[in-house]
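Undergrad: Listed below are the structures to be examined.
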Structure P
Amino acid sequence: MTEIAHGTVIVQSGEAVLPRWWRTVDRVTIFCVLTLFAIGILLGFAASPPLAERNGHDPFYYVIRQAAFGGMALSVMLFVSMIGPVTIRRLGVIGFFCAMTALALLPAFGTDFGQGATRWYSLGFASLQPSEFLKPMFVVFTAWMIAASQEIGGPPGKTVSLVVMMTIVGFLVMQPDFGQAALVIFAWSVIYFVAGAPMLILFAVMGAVALGGVVAYSNSEHVARRIDGFLSNEIDPHTQIGYATDAIRNGGLFGAGLGEGTVRWTLPDAHTDFIIAVAAEEYGVVLVFLIIALFATITLRAFFRLMRERDPFIRLAGTGIACLLALQAFINLGVAVRLLPAKGMTLPFVSYGGSSLIATGIAVGMLLAFTRSRPQGEIGDILLSRHR
């Protein structure tokens with residue numbers, strides 16, 4: 001079979017690491033990520049000064065911190081993208097067990113920072129949210145287990161991954177953090193589906209999720225209030241959704257202008273969960289469409305490159321991470337325009353947050369590593385050869 005490399009020229013043996021990496025990596029995705037981060041810094045200048053003033057900091061305190069965390073995230077992303085898939089699998093599995101342990105110990109050693117949910121470890125100079133790092137590691141672990149289960153004599157990877165997924169969801173619900181729990185369930189379902197899982201299992205999982213939603217609505221005043229607010233015909237103008245809706249409406253197509261927005265003074269999470277409201281008010285729907293286009297480009301390019309990948313683990317892990325990134329962006333944007341119930345979820349690379357930025361950098365670094373062009377036969381050629 002003729003050896004070819006999809007999307008680029010064949011890697012030459014003996015080529016230096018950096019030239020080989022640059023030749024094979026998806027440079028368009030890197031450009032999209034850098035653009036998203038630049039937009040996040042730009043919006044941080046508008047969204048964070050009111051919060052810094054309330055907390056007694058310099059006006060651009062949070063912008064400087066975001067730039068520092070973002071620099072770390074981009075550095076980690078580029079470093080991880082240079083690592084081979086086998087090494088990423090090994091490190092990912094080790095990282096998964098470390099993050100899982102940290103998540104399990106949260107009730108004893110974690111803090112809620114006055115927000116009613118124990119999701120963080122306080123490090124003094126910063127905070128650490130284990131669930132952010134757990135998501136990409138869980139994708140790698142699940143892809144590894146399910147890919148191994150497809151081999152002759154392989155482990156019962158699908159069953160093991162299902163049990164692990166249910167355990168993680170249980171820990172997240174205890175915090176409570178239903179948004180992260182939904183992302184974990186979604187990532188597992190995507191990998192399971194791509195691996196050729198029976199639809200009956202997926203329907204059973206969806207049924208369990210629906211039942212869990214009913215139980216949460218019946219037993220949690222916080223959840224019930226958010227869902228009732230989402231289903232209500234009228235929007236309370238003094239809620240975060242109300243402020244965000246007004247900001248998006250006032251921004252129009254081209255925005256009110258740099259520094260002319262007012263939502264940053266009234267919206268508590270303007271620099272994190274509702275950063276898109278600041279973008280819409282000051283720069284208009286045009287910037288929102290640009291952000292959507294950047295996320296869509298990252299996701300679709302990953303899918304197109306993974307479609308030609310013949311390694312089951314790489315295909316499953318890459319698809320899981322791409323879908324995880326896309327869904328998190330969709331949830332953040334959907335909440336801001338009231339397509340979804342209110343849920344604290346950062347916009348990857350744009351919102352402020354150290355754990356979110358660095359964990360997303362790791363995830364996209366893995367995605368870049370999985371989608372690098374490698375000398376290999378087209379998967380279609382391989383399938384045809386098996387039937388000859």
Structure Q
Amino acid sequence: MFRIESARIIAGVTRIVRDVGIAEEIAQDALVAALEQWPESGVPDNPGAWLTATAKHRAIDLVRRRETYARKLAEVGRGLTDVAPPPEPPGPGDIDDDLLRLIFTACHPVLSAEARIALTLRLLGGLTTDEIARAHLVPEATVAQRIVRAKRKLARAGVPFEVPYGQERAQRLASVLEVIYLIFNEGYAATSGDDWVRPDLCEEAVRLARVLAGLMPQEGEVLGLVALLEIQASRTRTRTGPEGRPVLLADQDRTRWDRLLIRRGLTALTHALERGGDPGPYTIQASIAACHARAASWADTDWAQIAALYALLPPSPVVELNRAVAVGMAQGPEAGLAIVDVLAKEPELASYHLLPSVRGDLLARLGRTAEARTEFARAATLTRNEAERELLLRRAAGDAS
């Protein structure tokens with residue numbers, strides 16, 4: 001319950017204390033209180049509301065201790081005693097969404113790009129430092145330092161808790177889009193834990209992207225992100241089987257894909273492309289997702305088009321690995337394997353489980369079964385997600401189910 005509610009609790013408390021680091025600590029204090037009280041009193045009817053109210057009460061107590069009661073009442077309004085602070089006057093183009101405010105606050109340019117992403121994934125995605133480190137292929141200690149320093153820097157700079165306007169909003173947009181995208185990815189394919197999919201994160205990322213599109217309807221990349229997430233989200237219920245086992249894209253029942261989300265995504269993609277100019281990375285990825293959405297089956301997919309679209313993305317080892325999959329389908333597994341074998345020399349992918357997993361797929365298609373099983377077994381040792389590990393171990397044992 002805390003993992004689901006923590007982002008909203010932190011966002012709501014930040015509105016009161018104006019410090020994301022303190023807000024996270026108060027949210028964790030509320031969790032401790034629940035762990036102490038619920039075993040005796042029972043789980044409340046609305047656990048999320050209980051956690052939120054407890055955290056806000058503690059935030060208010062902290063404010064009262066720090067400053068005189070009368071001074072703080074004048075600052076945040078007389079509604080303070082009712083726990084929820086009064087809404088701030090809306091500005092032009094403002095949206096009263098605490099989670100979106102939290103993203104923009106954590107993506108302030110006073111922080112480095114790496115620090116913005118790490119902090120926001122920690123606060124909004126509920127990811128551990130280990131999960132964030134694995135997602136970005138960097139040491140865990142590096143991520144931990146980024147998060148601690150980012151909180152301190154925001155506090156020292158007195159960054160306001162708001163969705164900014166004009167040029168300042170535009171300056172933070174790239175980081176905000178990336179964070180929403182990464183939150184969705186963690187929900188779509190969790191980096192660790194027992195569950196392959198975390199629908200709560202996917203739904204929250206889609207919601208935030210839609211809110212942002214309402215805030216900035218002329219931004220093509222915002223629409224591109226909406227398109228990408230909605231098309232990807234259309235597959236969520238087919239990504240696991242009845243027992244919770246992962247189902248790969250090639251094996252999914254496409255008749256169960258959410259056609260409404262696909263239509264919404266394709267419409268957003270059309271609007272993004274109509275903005276003109278060179279498409280950005282989210283619009284390109286949405287175009288790739290659209291190729292899958294329009295195909296009746298895995299075999300019917302326009303793999304040549306997908307490979308060409310991957311070539312348009314900013315180059316990186318992970319993008320090239322994805323392109324290798326498409327090339328392997330369009331031109332044959334030998335062509336894909338040639339790309340993967342070059343990527344095997346990249347230090348950045350040394351502990352990336354999808355590299356041996358993709359190589360295993362290509363080897364299996366070439367009939368090199370023993371080598372493929374070895375690659376699947378190696379991939380299983382690298383993933384931190386239990387459901388994915390079980391899938392890879394089954395493939396290493398020769399079970400294709």
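Derivation of every value follows stated rules applied to the coordinates shown; laboratory data play no part. Given the structure is predicted, the values throughout are model-derived calculations rather than measurements. Cβ atoms are built from the backbone, for glycine too; each structure is taken alone.
Undergrad: As an exercise: relative contact order in percent (Cα under 8 Å, 6 or more apart), calculated from one structure in P, Q, equals 11. Which structure is it?
TA: The value was obtained from structure Q.
Undergrad: Let me ask something else. For which of P, Q does distance in nm of label points 7 Å out along Cα→Cβ at positions 149 and 213, calculated from the coordinates, equal 3.7?
TA: On the way: P: 2.5; Q: 3.7.
It traces back to Q.
Undergrad: OK, next. Please compute FRET efficiency 1/(1 + (r/R0)^6) of positions 45 and 261 (r between Cβ atoms, R0 = 35 Å, to 0.05) for structures P, Q and give me the label with the greatest value.
TA: Numbers: P: 1.00; Q: 0.65.
Largest calculated value belongs to P.
Undergrad: Hey, another quick one. When you work out mean count of other Cβ atoms within 10 Å over residues 141-148 for each of the structures P, Q, which one comes out largest? Kindly include the intermediate steps, with their values, before the conclusion.
TA: Details: P: 24.1; Q: 17.9.
Of structures P, Q, the maximum of mean count of other Cβ atoms within 10 Å over residues 141-148 occurs in P.
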